[in-house]
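Below are structures written as structure tokens.
The numbers here are math on the coordinates, done by the rules we state, and not lab data. The model shown is predicted, which means the values in this text are computed figures rather than measured ones. Cβ atoms are built from the backbone, for glycine too; each structure is taken alone.
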Structure P
Amino acid sequence: MKNLLFSLIFLMALNSYSQNVEIGQWRDYLPYNNAISLAKMNNRIYVATENNLFYLELEGQTLNRLNTINGLSDVGVAAMAKDPLRSTLVVAYNSAKIDIIEDNSIYSMLDIERENIVGEKSINNITFYKDNAYLSCSFGIIELNTEKKEIANTFYLNANGNMSVNDLCFMGDSIYAATNIGLFKASINDNLLDYRSWQHLIVDFPITQIVVAHQKIYFLGTSLENIYCYSSQNMFVAATAENLKFLKAESDRLFVGAQSNLIEIMPDNTTNTIKENSYLYKVSDVIVDGNIYWLSDGIRGLVRINEDLRLKDFKPSGPLTNRAFSTSITQDKIIVSPGGVSTQWNNNNTYQGFHWSDGYNWFNIPYTSLGGAKDITNIVESPNGKLYVGTWNNGLLELEYDVDLGNYILVKEHNYETSGGNLQTISSDTSDGNYGWLRVKDVIIDNNGLVWITNSLVSSGLAFMNNYGQWQSYNITSFNTQNSHLGDLLIDNQGKKWFFIANGEGMIVYDDNGTPENTNDDNNKHLNTSAGQGNLPSNTVYSLAIDNDGEVWVGTDKGLAVFYDTDEVLSMNGDAQQVLTEADGYVEPIIANESVKAIAIDGANRKWFGTKNSGVFVYSADGSQQIEHFTEENSPLLSNTVNHISIDKNSGEVFISTDKGLISYKGEATAGERQHGNVLVYPNPVKEDYNGLIAIKNVVENANIKITDIKGNLVKATKAFGGQAIWDGKNKHGERANTGVYLVFSTDPTGLETNVAKILFIK
């Protein structure tokens, strides 16, 4: 068990998610719309979503987020419930981790997650009885002592310990368990550790939810229209409704959610529709607070129904989904591609369009506005503001921003037909089920404004569009791409195109010799594990990146390789090298035998490596020194499975796409300048209650920084990471600087380019 204090959680309102994030801080980009459960505690309405939590302060109506950044142990909420006797909230996750929230603290319990249980370990529901919480699990029932923060007992309903319990309720001295094979009952005074204490009452069908109301037991089965009642050892249909979603006993009142309707079941089993409104999407829970109803909804988040039955929804700003296959960072927006491809390079069938943010608000472009395109793979913004959207079947989409609409609109689909046949498709036979499919994995715009794509399962898998909207495809002579999927694409400093071939077939480098429309002088090479042919550590390539020195870094399922001299790559002397490091007297390649799924380069030329199972590694510019290793165990990182990394080199923010969603880390490195720009120091002034890092931004690349007091006495000397230096607010003796004005002298390595800025420091 781990105890994490989170006093600051309740001070973190949504305005903390502004552009000015402190160095070293994390922030999430997760959806908060799909609410699944509610609880009222300490004059707050807590809302569990499919990802994490947020709460509404009833006094002041402010919203606050709870996530891995400010104390939660995981993402992916399975269940949440409040202790009716105490101010205690229990949150269970899909991973079987548990958080207990009380007294401004979060207690994280990993007992079930770590338990040696054969088969699935999941928590389906939470029910309180007297002083303990009872967890309905895939293997039985957990009795949790929330005061001692420990598991008191584990109860199994059969000899094998593999009966899944979906829900529980208590009536009198009896406990009732809803399972996939019916209803079970036991006396709370019996030895529940003996599975034979449990009596099988109803065997007709699976039971998903069960509650006590009106001194009777009500439950839902797999039927979407019947509410059942069990009374006096008899079962009957108490009421019917269409598209049933939940059953809830609240203050001895009984409610059901039926898609967009909230219905109350009266003691005589008649029904009363409280609210029927197409505004609601999928009601999953209700809290009655006087004359006000609070609902959790699958799109609206938290919904309030006032006394006059008017509705208002509350939710933090966020994307519509936690799927984040890749991200693109422009000067003024974050663009997230949720679709992507499967591990077998087939369709994920993600019909979610894509979403983008201006840093404050999120906007969604549904697939219906994209010509029905699914599985968005990558998006880039052109210098003129157009978006080019790669899709895994529907080709390349071109979008423009519509001022009146306040969003992007589709203006052209680039496919076989619109390109005059210059863009190849998987099949051009109209009778073929694959007719018209054009699989674009990556899109990139070169320095001349040409749009380049990789196109899978065709003989000419590399293509570009000129400034007149005309397409041209290239035949890859060194490797037959007809039956291969082509992955990420990059362009090096000489204009050569690099892209990998999926499923363990190496990669291609293509040189158009600076004349993309003339193929007579072109050359290309298939790179693999053979000496003289690339010397890759593996033919299974996952990621590519070019660093600030023009070196090409390659991520494989067996670590990394670097092409230091890209001019020589087409010759026999242009093989890649592995980066070596010394540890405990042994020399070995860095991140050896890891699957490197993502590579990104920050403003200081440091390397960020995202892996399949081990989180994110940060290495020095030359790759010889490990600087950081972020995992979900030692940081707010959402998952150790990383899909993609993008870096905003102007701000230093690192965006990490995982299989559980998107999160960012504010790095200390930004892109450097040849000349000093508008040098910014923030925060400025540095107030007495601020203990974070102080950033000095927009200096020349790798500038030498000296901080002095107003008399010229040296306080601190440091060096910029790219275009940004940081100061911890302490002098060279490790003491916090005294109140006063300090001068920041910035000088480039030659000593010719200088700048002076001021900081007001309040001790």
Structure Q
Amino acid sequence: MSSTVETILLYTIVAGLLSIVYGFFTGKNILNSSPGNAKMQEIASAIQIGAKAYLARQYKTIAIVGVVVLVIVSIAFSPLVGAGYLIGAALSGIAGYVGMLVSVEANVRTAEASRKGLAQGLSVAFKSGAVTGMLVAGLALLSIAVYYFLLLKLNVDEREIVNALVALGFGASLISIFARLGGGIFTKGADVGADLVGKVEAGIPEDDPRNPAVIADNVGDNVGDVAGMGADLFGSYVATVLAAMVLGNYVIKDMLDAGSELTSFSGMGPILLPLVIAGFGVVASIVGTLFVHIKRNNAKESQVQKALDTGNWVAIVLTLGVSWYFIDWMLPEILYMNFFGEGVIAVPSINVFWAACIGLAVGTLISIVTAYYTSLGKKPVLDIVQNSSTGAATNIIAGLAVGMKSTFLSVILFAAAIFASYTLAGFYGVALAASAMMATTAMQLAIDAFGPIADNAGGVAEMSELDPEVRERTDILDSVGNTTAAVGKGFAIASAALTALALFAAYVTFTGIDGINIFKADVLAMLFVGGMIPVVFSALAMQSVGKAAMEMVYEVRRQFKEIPGILEGKGKPEYAKCVDISTKAALREMLIPGLITIITPIFIGLLFGAEPLGGYMAGVCVSGVMWAIFQNNAGGAWDNAKKSFEAGVEIDGEMVYKGSEAHKAAVTGDTVGDPFKDTSGPSMNILIKLTCLIGLVLAPLLGDAHSSDANVLQVDVRMERTDEGLAKGTLTVVTSEAGKEIEKVKVFEGSEEEVKSAIQNAEKALKL
């Protein structure tokens, strides 16, 4: 490993450490703020205890599956591959747990800050979300950079490095699907149960302390929307960067096959570039957080949203500008890439920058589209509100229609981004587009995590019987948080679509197949099977929420009936029993959908082979994206339709408010949308990436991209000095292909260290 490569990797490691340090000190500052009065602290403590207890039991359950997979991976491949898997799995779990720890401390402090003003409440809620975002992005960046650094130091074979890094991404995504799914079942089982009995049957407000399920509902916000999202985006971040690095490796091979020099950065520029962009994206996100604030305490949702958007735009613009610099610096002026069916094509390096621009643009545009379909006051949400006047049935019909229609623009954007980035720079361009989009993950997660923290703060304010104006302020933050949560999920889906295609391309290259021929019966059959999996997965997730909600409904009804004076505020509900019901239901119900996701591609790959597995992966990707968009946007629209009644809405010339029949219909719609947007929908993007990563893990067993009929007959390496005092290395390889001798000559110039490193990499790429 040359000093230049070492410097680049050390820079990336420093960026990851900077993110963690920033998150640590921001978190310390949050913890030093006031947690409110004794009653507020009592409620917060109950939420904290429930959240910690659930995650401890969840991780014990996941650990059983994780250890079994670790043993299998280590035996089937190598200890280094097993170590990569362990690093990804462990840090994914840590990322989710840390996010939960921050959020359960932040909710009560946000409520207390909101007593002083909306600006103070926004500051605490957002900074708390930023802690989660910075720690997740920092840990993800460190996991890749440090492990890659160690593998290079150990002089591990190129293919073994790729396998070890793929295993790291696999471990991260494996843990995240259980964390996301289990957390989603917990939070929505509690939420739906609390709403159906509390708001609909008993007519008491949301987050009323008389509701036995209210603590379980607030616990769920933390373990599902924060811990689950943290683990989710950790896995997404890792998978995206790794996909770009893997395809960068094949760009190098294409360059060598074309006889092109790659001496700068020891010939590793295309591999290192995604890491560098990710590293600066973290720094840009830190800068962006400094721009999130409001000046007036009488601000409304639009001003709060503008503050968040400003910080996000600062991070995006900075990332874009620096990406241009690094692409120009780290890549040669002309790249040679092998396009499927077209052969090797010369691609200007500036095209890679345009592909990165497309990634950032599609992430932004998806956010705008998602916000349109899910925001308060927008036509789709208002249509659902109007349909609530005729009952729950028409409300649900309208919400389903909004979710379905929302797929059109989103899919068109995905298709355009994929086509344009591939046309510009092949699959490497697609991977860089996804990497650029995910570079500001720290900022995106900060904005996303702020929502459930604000929601919890409102619950604490309600249960602590604070002044109504405090709840009004937290409701403003919560309303914005609903939109940002939907936007965050749209962002994750967009990254999944682009990353899955990059991983798919790597899979085809790994296995050495010519492509996916759907005219083959086994391939077409597995394509349909793949399309079916997201549907069944969603059904199982929805069913799980339904079961958990039914158990919660029975328990809440029992307590209302058996505990004297509970509805009068004289009796104390048994909160712990409701938390226990959600915990047991989540741990029980998350296993089958998760295991189906893992076992099905393994079974198909080992039984049918590489190409049918590729068909299965394609089916999962296409179907999964559709279902994810539909469920996330429908759920977000239903949620804000319900919230529209809190300020009052005009229906048929009359103002309608909370407690009306139309509002009750909207509450029913929201209960249907809750598992859509917080359980099955968000799990889709993990399902997509995990399926592709499993394919990559299996690839060495299914085929060898580097195997060919070519036999190496002769290798000659010569080193000499140029007139300028630089080193010049000539690598001559004579192979036998189809009975003919073919001579390939590669020439490298630069410092002696750079030339030697480049020759070594060329030998590895050519499998000498």
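Computed over structures P, Q, mean count of other Cβ atoms within 10 Å over residues 165-172 reaches its largest value in Q. Among candidates P, Q, the computation of FRET efficiency 1/(1 + (r/R0)^6) of positions 93 and 685 (r between Cβ atoms, R0 = 25 Å, to 0.05) that gave 0.05 used structure P. Looking at structures P, Q, which one was semi-axes √(5λ) of the Cα gyration tensor in Å calculated from, given that it came out as 50, 34, 26? Derived from the structure labelled P. Please state which of the structures P, Q yields 26.8, 96 when Rg and Dmax of the Cα atoms in Å, for residues 509-724 alone is computed from it. For Rg and Dmax of the Cα atoms in Å, for residues 509-724 alone, the value 26.8, 96 is produced by structure Q. Figure out for me which of the structures P, Q the number -27000 belongs to, where helix-only ellipticity at 222 nm (-39500 (n - 2.57) for each DSSP H run of 4 or more, over all residues; to 500) was derived from the coordinates. Comparing all candidates, it corresponds to Q. Given a value of 20 for relative contact order in percent (Cα under 8 Å, 6 or more apart), point me to the structure among P, Q it was derived from. Going through each structure in turn, the value belongs to Q. Match the computed value 46, 32, 20 of Cα extents along the principal axes in Å, for residues 29-156 alone to one of the structures P, Q, and report its label. Derived from the structure labelled P. Work out the source of 10, 25, 25, 21, 13, 5, 0 here, i.e. which of P, Q gives that when P(r) over Cα pairs in 10 Å bins from 0, in percent, for residues 269-412 alone is computed. The structure behind it is Q.
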